[in-house]
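Every number here is computed from the coordinates shown, using simple stated rules; none is lab data. Please read these numbers as outputs of a predicted model, since none were measured by experiment. Cβ atoms are built from the backbone, for glycine too; each structure is taken alone.
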Structure 1
Amino acid sequence: MYRFSIFVLLLTVLSNSIVAQEKIVRGRIIDADTKKPIPYVNIGVFHKNIGTVSNEKGQFKFGISDNSITNDSILFSHIGYQTSKYSISQVVNPIGDIQLSPASNLLQEVIIKPKKTVKKFLGRNGKGLGLMHYNFYTYYEREVDDRLGKEVGILVSVKKNCFLNELQMHISSNEFSSLKFRLNFYKVVDGIPVDLINMKEVIFEIKNEFVGLYKLDLIPYDIFLNKEMGEIVASIQWVESAKANPKSKYFSLYSSLSPNSSCLSRTKSMAKWEKSKQDISLCFLSECD
């Protein structure tokens, strides 16, 4: 009985300690000039599984432990804005709205589309036998919001100049009435994504628990891949979702095992990238010279 009491006491102390270790950080991100909210801002600690993405109203919320190094900084990043950095202590204590300043407008190179092009797929354009899946849900995630900022992508070898006409992916399961992703493109160094190279933000929505071959028209975005890029990573990033029912949690793409897989993923906006032996069913219908 005495040992049991000691065990219960220790368990209670441990539980209270765990609860006390996590703080909830809340805030809102706005444009420094217009004072309007900025949706879907990437928020996180560099190379750590801490962070989230702001919602449509620029609001954000995420947990952070007391064990986090006080010298760590939280980064706020969005296409078209200068990245801002705040210490953890600044964000934990209310500081008002986070303001992001628009980045300087740079003249972009004018690309003239060649008259003769060949249509080709970049990435994996089939679902294979349909026996394997890449699931965005893992056991360690308690709620759907834990997936905000999560990314999965493919390594694309750019050997010719290509315009991306369409994104295609084979969805194997979907329990969401609405699910929004952001399409990202990254420069690659030593096989790992480093700098975001998007010139425009691409947010797309998958509605009504859609399952099957999903297609997104990319022609309006004028996405051009220069052969001088060599290799890039193209990813989809979870930014918002609405469950079909209270128990909804699954969304997955068809995949297959491959020793030479080009799949990369990370759990939060600024977390480290990890390589996987799964080839996910994600590709781009392109026009190349």
Structure 2
Amino acid sequence: MFVLLSAVAMAMAYSPLRDLLRNTKQAEYYSHVPLVPVISAYFIFRKRKEIFLKSNSLYFPGLSIMAAGVVLVFIGRALRANPNDYASIASLSALVFESGSLLFLFGKEALKRAYFPFAFLVFAIPLPSVLMGRVISALVAASTSVTRIVFKVIGVPFLQEGSVFHLPDLSLEVSQECSGIRSSLALLITSVLAGHLFLKRFRKKAVLALTVFPIAVFKNGLRIVGLYLLSYYIDMRFIEGDFHHKFAGSVFFVLGLVFLGGVLWLLRRSEKA
């Protein structure tokens, strides 16, 4: 029965997410979304004997939450929101419906035991357009500040106008495309998974997740400065072609993972101390 209701929940979010991932510019921000339910399902499968241990079912509260999920879908359709926001509402409604179905079938204790895989499903919900815009703006502003500091430290002369740096031989703008939003989301998801698997205390897990923002903007600033230096001293194609979006992004994402791994190692040591 739970599998059937889970299929219903997936159907509620499938079409809006498919349209978002296929037909919009925001699709590149959410390449991780198809993997999130798979990872969540894996954790549910691992703890299935504990999660689905029969307890007092809460029929009315469960049905009420399921109904709220269905109502959310209709609200999203009625609002005629843009594809991103409609996908956000539909995905949230699916998670609400799924939570209600577990409460309906297996009770409150089952929902408590399944807290992590259900909470992890939040990463399958696209951020509303307004919130995504603010996150990107914050990343751009922070990356601009880090870039300015690094240029000063290494002695590169520049004139700054907002997020634009006028440098020897070229001007460089820290635009939305340079925000690093995709790698930041990937680092955040990785930090939550790593914290769940390797750390015991919630406070330590929270600290690991919170370090993602400074790590993301620091490695993003290094990426921008590094690409300028490669362009200035070696070949302008490093910054004019696709190199800075494709290969360089992957290289500095790995650097971000190294920084994150270092923080995880320190937190694990502090737990054992």
For which of the structures 1, 2 does the calculation of mean projected area of the Cα convex hull in nm² return 17.0?
2
helix-only ellipticity at 222 nm (-39500 (n - 2.57) for each DSSP H run of 4 or more, over all residues; to 500), calculated, reads -24000; among 1, 2 the input was structure 2
Once distance in nm of label points 7 Å out along Cα→Cβ at positions 186 and 202 is calculated for all of 1, 2, which comes out largest?
2
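Ranked on relative contact order in percent (Cα under 8 Å, 6 or more apart), which label among 1, 2 comes first with the largest value?
1
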Using the calculated result 4.5 for distance in nm of label points 7 Å out along Cα→Cβ at positions 50 and 130, pick out the matching structure from 1, 2.
1
